[in-house]
Structure formats: structure tokens, C-alpha cells
1. For the read-out distance in nm of label points 7 Å out along Cα→Cβ at positions 209 and 225, a value of 3.2 was computed from one structure; give its label from P, Q.
2. If P(r) over Cα pairs in 5 Å bins from 0, in percent, for residues 89-256 alone computes to 1, 5, 10, 14, 15, 14, 13, 11, 8, 5, 2, 0, 0, which of P, Q did it come from?
3. Quick check on the output: -2000 is helix-only ellipticity at 222 nm (-39500 (n - 2.57) for each DSSP H run of 4 or more, over all residues; to 500), derived from one of P, Q. Which one produced it?
4. With distance in nm of label points 7 Å out along Cα→Cβ at positions 129 and 273 as the yardstick, tell me which of P, Q scores highest.
5. Where is Rg/Rh (Cα atoms, Kirkwood Rh) largest, in which of P, Q?
Structure P
Amino acid sequence: MKKTLLYIGIIAIAIISSCKKETKIEGPELVDIFGEFKVLVPLKASIKTPNFATGDIVNYNTKLSIRTNWTVEIIGINSGALKIFSGNDKDFSLNQIAWNGSISFAPFFRKNEPVVARMSFENYPDTLYSDTIIIAATRPTPSVDILIDDFESPQRAYNTFTEGQQSYNSTSVNYSGITATEKTRYFVMAGNHGPTASLFICGMSLSAKISQGTADNYFIFSTDNPKKVFFNAYVYGWGEKNAQLSVEFQEDDNLDGIYQPAEEGTYNYKMNVNWKGWKLVTFSYDETSISTSGGFGNTDRNGKKELDRIINAQFLLLAQPGTSGVTRVGLDFASFTYSAPFQP
């Protein structure tokens, strides 16, 4: 009888243990998401006078009562330069916002310029401002691995084209009063279009030979890995929300020195230029897609991306469907970098 009771007791303990509630919680607690929103610690910069020339990093810290989507804009008071961070956090003690003096939108930050950080939230009307800091020295502009074009040579042989619509191509420093991001010149594509017109407005291409100033027909890369080659350029938008830019790379698949659009591939990356001002755009060659325009690069003889066969870089101005009027986009300091995007 005692043995029977002992067995029953063991079974009961096992049943109770198996029904015990799991204490480990996966993911954030509900209070982290649905609790009351409060700012527990003000937004504050870690350095008052950062010297970015020597590698200083400014960490912006704050603490919120709940997790929420946030955006921090670091703003140059005099220049209007802008660096943007975004995320979803409540405790910033791990320094998620670490600024090295780089920009998201041109122009550049300036020496001795006062800077303030502004933090806003997707679901709450609150806005936080940091204390003002002064830039003791700006960050040196890093070098690029291949400069496609800085548009400083008006005599350069750009191949410009259009589809019979009014177009405008310029390296003027005075187009609509905008200022170049680097040195003094930039390139603009613009044109008028109606709602029934072709989505293509105008374009410009530049051969690898002219870009590099060598006898080689192709861009010369130190790697053949498309994930490690990044295209970078400053792109200017007028906030008109009808402009689209297609950045394209034409591959000479049979290496005969001539690009044949009906037989050889074009890989492109498209973006809606719906912002105002200069914005740094960057993407890896791995992120490009084969052209979808029949007879214009949609057939690749080799069926794969081949960096060592890029013979031309091409830029197309497109109109958003259903829009009309003036469409335009500006370009400056187009380049390739290896392993990581360009960070000015």
C-alpha cells in the first residue's frame, strides 16, 4: 500500500510540473509596446565639441517608457546639412544613435557650426530636441574606389538622348539656384510630359573608357563579387513626386567592345525621387535587376551579372504613371566603392 501511494505521489508531482506555466517570454513584454508613452530621460549628446577629423563619435541617448518607431534628424543650423537615424527602441544606453559627422542629405556640415538633434515619433506628437553642440572639425571626405563622374568637365562626351519630348541637360551651376555638393558643377535631366506621354523623358550615358580616361572598354574592379561593389551618387529632387531615376549598367557579354541592347543585358536600379534637395543614394550591384524593356537590355547572353563586362553607366529620367508637367532630377559625384557604401 505504501509503495502504491508513493507511485501516485510521484505521478502527481510529474503532472503538476508539466502544467507549470512557462516563465520565459519571447520578444518584448506587452507593457513595452502598449504602455503609456513617456520620455524618462531627455535626448542628450555625449560630446559638446566633437572633432570628427580625429574620429570623434557623438552618441545620442534618451530613454522612453515604451518601444516605438522613432526618427532622429541631426541638423546643421547654418548649412542645413542633415543626418537621419531611425529605429524602434525605448532605452538608448547601448548608443544605437552613433554619429561620426557623416550626412544623409547634402550640403555638408561645417567647421564651428552649431548642430541640434530633433527626435520625432511615428505614433505620438511629441518632439524632443537635444542640447546644441558645436563641430570643432568636420569629417574628411573619404576617397572612392572608382569615380564614375563628378560632372566638373563640361567638355566631357556625354551621350544624351530623348524620345522626341522637350528635354534639358545641363552642367550649369545655376539651374534653379541649386548648389553642387562637390566642387562647382552637377548634371541635370529635365523635361515636360503629358499624362499620355511615354514614361521615358530623357537620359544620359557615359562609357567606362571616357569615365576612367583609359583605353580599357570596361570598368576595372578589384572584385567580381556583386555584393561587394556599391554604386553611390548624390541625387537632387525638387519635391515634385513625379520623377523617377533609373541607374543602369550595360554589360558587353561577348566582349567585342560594342553593347548590343537587343542581345546583351542591362542591370538597373530604380528610385522615386520624391525628396527635396541633395540626397546620397547607394546600393550594391547585387541589388540591381535585369531590364524589363523589350529589346533594351532584357536579354543577357550569359544569364548572370558580370562586373568586368560593364561597358556603360546610364541614367534615365522617367515620369511616374498618371503624372504630367515638368519632371527633373540632378546628379553629382557618382562613384563605386568596395565592401561598404560611400559615407561622406
Structure Q
Amino acid sequence: MEAVRWGILSTSGHYRLRVHQPLSAIPEARVAAIASREPGRARAAAERLGIGRAYGSYEELLADPRIEAVYLPLPNTEHAAWALKALEAGKHVLCEKPLAMDAAEARRMAARAAERGLLLMEAFMYRFQPRWRRAREIVGIGEIGAPRAVHAWFSYSNADPANIRNRPETGGGGLYDIGCYAVSAARWLLGAEPDRALALVERDPSFRTDRLASGILDFPSGARSTFTVSTQAFPMQRVELLGDKGSISIPLPFNAYPDCPLELEVSTSLGTRRIPFPAADQYGLMFAELSRAIREGRPAPIPVEDGIANMAALDALFRSEREGGWASV
């Protein structure tokens, strides 16, 4: 197939460090242009990364008829605005998580994509990692029985007041940045949407962003998901799923190393096994699958409705914090 021509809206460190190399390595996609609000930064990034065209504004890139799809690694508060502009310009959109600031914004984005006949997808790259797909298969075949509980830990330590993750005006805070993964993972493993949510949140006295948050999601089946995320704690990531006949444990579930073999731990009455998986870059896998969907006229591998549902759960968690009790999703 002909490679899909991608444009990158932002010269973010996340794109440079984690996304550019795997995106450049797959045959399904070609990085055709990069844009920044500062022309000098765009030119420098294009030269450093070997990208053919650099634009000194996002609008210029969106106006380029050669660009078929755009990747948005922008601050959270800018996701909806620039996704809508990109869709209006006729571009497919892969938007970093969280998809929007709330479910209402996400619905507007989805409606515009449908009107324009374009794909819009939230960039939850972990779902393309082979370990996660095998974990979901194991749940689906009933090997661990009926799922009873999912628990996730996700934390890092960042006290930089200039960092966008610590600024409310850019959508900072732990729930938006990493809580979205915990919510997404539970929904995906359980294959269902929660009815209600409960959150306990501690906010940084200076930043006013949530630096420690614990949540409970209550699912119709009676299964529960619990999680703790923090932006000011020892870095840690782990997801565990408990069924009535076994359990699954996923170490380093979200920021999986792209160049190291990884494992999935499954325990049943027969014992515990560690399933090995070869090194795989989940970002490259994500872009490859979405690019094939674009070129072949198929639906996105993760439907935008999934992103709306994830935002609805996050909305309920924030509402629970404000109201001090359970909130309906």
C-alpha cells in the first residue's frame, strides 16, 4: 500500500523521544511535515529528525493538501480545538490522550469526524502491545473465570512548576495525564462501561493540580476497578486483574520498553506461568494499524466512541471529587 502522509502538530519532546523513530520505521506511514508556533523550532526539528517540510504555524500544515493525517501531541486543553480544525481541513486525526477535556468536547469531535467522513482516534498505544491483546484473549476465553477486580498503579515524580502536567490551565494533573490509562485499561479488560465512580483526590497546594488520586469504578457485572495514580511519587506502573479462577499481572503496562522482551504473568489452579513476548514498539504498531485503516477505508482500530466513554468516566471521577460521593457515569 502507499504510505499515508502524516503531519505532526508540535515539536514536543514526547514526539521526538517516543514516537518519531517508530513512526518513521514503518512502511504504512511517512512523516511528511512538522509544525510549530515558532518557525525556527519547526525548522530545527525537521532538520534534526529528517522531515521534509517544516511549517511555522499549525494552520500552514493543515492547509497543505499533501498531508492526509495529523498527529496531535498538544497540551490537553488544545486537543479538541486543533482536532476540529484538522478535521475541517480534511485530515484524519490521531489525538493524544486524553481525547478531550470532557465527554461533551469528545462528542463534538466525533460528530465532526463523522460529518467529514474521517477517522478520529485516541492514541492509547498500549492496546496495540501484544501482551495486552493476549491478556484480553485470556479474559475472553474464560481462563481466569469471571473477572472480579482490576487494580492499576501508575505514578511518576514531577514537581516542575513550568511543566504542562502541573498547570491547570493546560489540563494538567494526574487524572487527566495517567488516570486516563487506568480507566481505559479497566474498561478494556472487562469489556464493559462502569455505572458509577468514586474518587479521593489530593491537590498540590501550589499547582492546584491533582497530585495523588485514587478511584473506584463500579461495573454492572459487580466487578470493581480500583486505581491509584500520582505525579509526585516513586515511578511505578502495574495492572492486575483478579478473576474467580485466576489472575493476570501486567508489569510496566503502559510505557513498555520498545526494545526489550516483556512478560505477562497468568496464575490459575494449575500454577503460574510467565508468557514471554518479543520486543515490539507499540507506537509503531498503532500508527501502522491506523494507517492501514485510512488507506483501506476501514473504521479506526479503536473507535472514537471508546474515547468518549473514557472521558465520561473521567468526568464522573472529577464530579465525585467535587461532590464528595459516588457519581453516575
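Any read-out appearing in this document is the output of simple, stated calculations on the displayed coordinates, not a laboratory observation. This structure is a prediction, so every number in the text was calculated from the model and none was measured. Cβ atoms are built from the backbone, for glycine too; each structure is taken alone.
1. On the way: P: 3.2; Q: 2.2.
Structure P accounts for this read-out.
2. The value was obtained from structure P.
3. Details: P: -2000; Q: -9500.
Considering all the candidates, the number was obtained from P.
4. On the way: P: 3.3; Q: 2.1.
Largest value of distance in nm of label points 7 Å out along Cα→Cβ at positions 129 and 273: P.
5. On the way: P: 1.14; Q: 0.96.
Largest calculated value belongs to P.
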